[in-house]
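Bear in mind that the values in this text are calculations on the coordinates, not laboratory data. Since this is a predicted model, take the numbers as computed values, not measurements. Cβ atoms are built from the backbone, for glycine too; each structure is taken alone.
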Structure I
Amino acid sequence: MQGRPILVVDDDRTVRELLTTLLRDEGYPVLAASNGAQALELMAEQRPSLVVLDIHMPVLDGPSLARELAQRGWDPPLLVVTATARSPQQSAAAIGAQGALPKPFDADDLLQAVAHLRIP
């Protein structure tokens, strides 16, 4: 698959690498960042077709990243993948995300959500 990349944003290296590998194995171009600040730097160069993000991260967390994207007028779909105490759906709704999955996540559920939310 070609087109704009999917941006994976998660401070947990293992989760970030797993998400990146799953998506690349499906043929998606992928960028990865360890926090929201790094994600914004990457987005200045390439606008992603989807942002897959965690809620709790150092430097710039998921909610702060979502607010910053809105302030800049950037509106890629957001898919929250989180292990927060709140339900993933509550966390997603709180930041205006279009989808949510719990950690640990099922690979098939992730790929289905990506296929549904990603802008071609």
Structure II
Amino acid sequence: MRFGAATTGITYSSQSGTYTKIGDTVRISAYILLTSKGTATGNVDFTGLPFNVAIGNPNYAAFSWHLNGVSFNGFPNGWGVTNSNQISLGQTTDAGAHSNLTNANFTNGSGIIITGIYRTLA
């Protein structure tokens, strides 16, 4: 987990995850519990997917998440960043406005459960 591509001061009391790969399809699940969100600022993303997300259309990447101690407005969404091992998280309001989640949405003690499925490069 990082904010604005930095991990300054972020600490965890728990980090775990699993994946299953069949052909070019990868299914992941992960749990993160922050002790401290640190001092980094900017958009949140998660690195460390076991395989890079495929390039091009159709990408077939979908991620969902459950948050505890994280504020947001609207519908939560997540997506794989093509040709990388990253997931980004965002929110979409009822009016259709989209924005990325940032460090301001998180607190010390925030917990995140992420599940997803995506196509990989191989």
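General observations
- Origin of the derived value -13000 (helix-only ellipticity at 222 nm (-39500 (n - 2.57) for each DSSP H run of 4 or more, over all residues; to 500); candidates I, II): I
- Computed over structures I, II, mean count of other Cβ atoms within 10 Å over residues 9-16 reaches its largest value in I.
- At a computed 3.5 (distance in nm of label points 7 Å out along Cα→Cβ at positions 33 and 97), which of I, II: II
- Parent structure of the calculated result 2.6, given that distance in nm of label points 7 Å out along Cα→Cβ at positions 41 and 73 is the read-out and I, II the choices: I
- Computing relative contact order in percent (Cα under 8 Å, 6 or more apart) across structures I, II gives 34 for structure II.
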